[in-house]
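Chemist: What follows is a group of structures, each given as structure tokens.
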Structure P
Amino acid sequence: MTKNRIIKKRRQHYVWRHYLEAWAPDGKLRCRFGENVFPASTQNVAHERDFYCLREMSEFDLFVVRKLAIEPLEPDLRKIAEGWIPHFTHFFKLKQQYQDTGSPEFNAALDASINNLEEDMLADLEQRALPFLESIRNEDPTLLTDLKESIFHTWFLAAQSFRTPTMLASMTSVLSKMPGFNAEASFGLMRTIYSCNVGRALWFRRNNLHVTFLRANSIPLITGDQPVVNMGAIDLEPGVPPQKLALYYPVSPSLGVLFDFDASSRSSAVKLLTTDEVRAYNRVIA
């Protein structure tokens, strides 16, 4: 009997299931696709088969990733970003090394590891973010004050933006125009670097964070496939960097949060949204 067999995780969620449960008090979400509205469980939405499965990158792909995502960074961030590369290349080197001599069990474990790596990384980040999500939903103004854990919470916040199919399509539509560059194979590594960098930047700006808790009492707030949106990037052309960082994150049908990391000092406020304001925020998510 094979012990400790690695299970290949085929159903990979790009929106956290635990987060979605706030919209499913009876176990069912009300989902909209086009003009159709239908019930669905949190298990059966916001996922794609093998969405985070690693793709093998060529030497040219890695060269481009270094030029675009690593070399422009400050030395300390550059070192961290370089440290992600082995995570995304090591299993493929093993595959080449043992493709003719590896046992069926070894090959199956290697295949599962290639499939699961990024999914497992994000799942670990979600577990560390449980207290963060709870504090947001409790309208706790002291969030992001724990020095040890808050770095993971800002990283989580950034990752919720970069991990989705919407971001994949947006970024690869620009990157794929580069001849010879496999943008889809490279984007797993790139989004990991970007989310880590942005999370770190948010962490350093946590003392300039103004949090607005947005209460919706008239009609419900919605969430979607892209649950975190930079309000400073609305209506910008693809590839145009935003000049302001204000992250909107709906956390329940009755509460959204606006994180403004460009404030002069740390502060918080509560705002009761009008029906028109709720609809405006919902349009951003829809």
Structure Q
Amino acid sequence: MPIDVGDAGFETEVIARSHEVPVLVDFWAPWCGPCRALGPVLEQAEAEGAGRFVLVKVNSDEAQATAARYAIRSIPAVKLFVAGQPVAEFVGAQPLGMVRRFLDQHIPSPADEHAALGRRALEAGDLEAAHAAFEAALVLAPQHPRAHLGLARVALAQGDADAVGRHVDAIDPRSDESEQGEKLRRALVFAQGCAEGGGQAAAQARVDADPKDVDAWYTLGCCHAAAGRWEPAMQALLESIMRKPKHRDAAAHKAMIVAFGVLGHDDPLTDTYQRQLQIYT
């Protein structure tokens, strides 16, 4: 249930409390129709959050000093306080879906925190820890898009095509992660190339033993790409092309084209290596 707060209680109920838990402040007035529409939406979001944040209502007609302090000019005005400071806001009556997205963006849920741990573990190359963290996120939120995307990345690094497809399919197509998931699906060619060449360790050993081994460079590039290490992947594939551009029906060249599509045209690596690729083809 929301807490009604005036000028006198704002420091305690909002500023001080926000050091312990995020506080969502709804500036409203009894005469405001949009305020009456938004109120139940915020209360439903608070109930769904189950302690994720505290909802405070401030009557801007009565708490004029607080309203002036935070430059409230139009109501309803909603501000999110964290660690004593307003960190995000929106104005006007909004549907529940928008309020949920606002909260998801600014207040990490336990599932979000597990997914963040998984992402950091994946970046560190710890696939086992990443897998465990992403799975923990799905226990709390079975449709969590970042967790499914993370598990798809783990599966890609492990060469598990079925798992990549399963987790990409589970990502809500309306989410920001959907496009990234489809790119991972296209990147399966790298996992297959890595596995067919004997894996990263074997490819690296072959390159160290014979820097002219174009197959080893190709495999090494595929292994780096499958793990999301795009710059060393591009360099290894380019090493293969530099030595023998048409080797294996220009496999390294085709792999770089796929990589450009996965990275996107705006990625600096795409621009850099497209220009270098033109020199050798």
Structure R
Amino acid sequence: MGVNLSLNKNKRKKIIGENHESDISSEQVQKFKYIGGRKYYDPNVAPYAFPTDIEEVDRLHQQHFALTHICGGNYTAPIHDIIKPESRILDLGCGPGQWTLEIAQEFPYAQVFGIDINASFPTLIKPLNSHFIVGDVTEGLPWEDNYFDFIWIRYLFCAIKDTDWQNLYHEIKRVLKPGGILEHHVMGLVAVNPGPNFKECQKYTEAGFISRGLNIKLACQLSERVTMAGFEDAQSSCISIALGKQGGQIGEIWATNSKECYLGMKPWLVEFTGFTEDEYESVIRYIFDYEVDEYN
């Protein structure tokens, strides 16, 4: 789902500009634990549902390229009307920074920023107009009012507690220029016509996400929430993805990516299923290797 918005303004002291790479919350982002050979945030530090290691970076890159194809590009908003020389663009929750880098190349005359709690983005080999910052966005955005022309978010519903979203939307509104655009992509995790195992999988996924304070139904509430934060002209669209063979090459890629998501959540999500870890893994592989082709 994408939402394009414009808004008003507020006041705050500038903290970060084009010439500053920041290490905000550096102590906090070091609090990890290792389970089954994979690296995770301590849930008391960050509710992020997935691992934070090189395997997850690879999955995020695959996800990015698939979504770019599905959405027909890196954005759907009419940003060519507002991106001019010296414009500023923000990738909020940038992950490994692939979107940030591609946008910096597409708009070499703009300054493009990426911020994420995890420093998995490149620091040396990158366009000169790209800037990466380590920071917890739920603690406030480190820029002055009316700083950005375009702010882009994708899939942070699995990393931001439901209780933090409204404050974050207000912060986004503060740093976005009047007439600027916010484009927010959220995945709806409720599958249409799921098989019996996938249907059960959705139930324990929701229970697990709720235990971390996450909201898997944010996609259904997005327009209402951004409007409550003071955004204007909210527009939404929905894209459905057929998982598995019925969705062609992209459907198969998306099924594989979804399988890796669930396998990555195994160490903590398994406790909501009643399965052993081996049983959990077998069920997840069956769902995304076979069941999605039978019931899609």
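Throughout, read-outs are computed from the coordinates displayed, never taken from laboratory work. Quick caveat, the model's predicted, so the values are computed rather than measured. Cβ atoms are built from the backbone, for glycine too; each structure is taken alone.
Chemist: Suppose you compute percent of Cα pairs over 33 Å apart for every structure in P, Q, R: which one lands on 43?
Modeler: Source structure for this number: Q.
Chemist: Quick one: helix-only ellipticity at 222 nm (-39500 (n - 2.57) for each DSSP H run of 4 or more, over all residues; to 500) came out at -10500 when computed from one of P, Q, R, so which one is it? Write out the running numbers ahead of the final one.
Modeler: Working: P: -14500; Q: -19000; R: -10500.
Structure of origin is R.
Chemist: Could you tell me which structure in P, Q, R was used to calculate relative contact order in percent (Cα under 8 Å, 6 or more apart) as 19? Spell out each step's value before the answer.
Modeler: Values: P: 19; Q: 11; R: 25.
Going through each structure in turn, the value belongs to P.
Chemist: Out of P, Q, R, choose the structure whose coordinates give distance in nm of label points 7 Å out along Cα→Cβ at positions 194 and 226 equal to 0.5 when calculated.
Modeler: Working: P: 1.1; Q: 0.5; R: 2.6.
Computed on structure Q.
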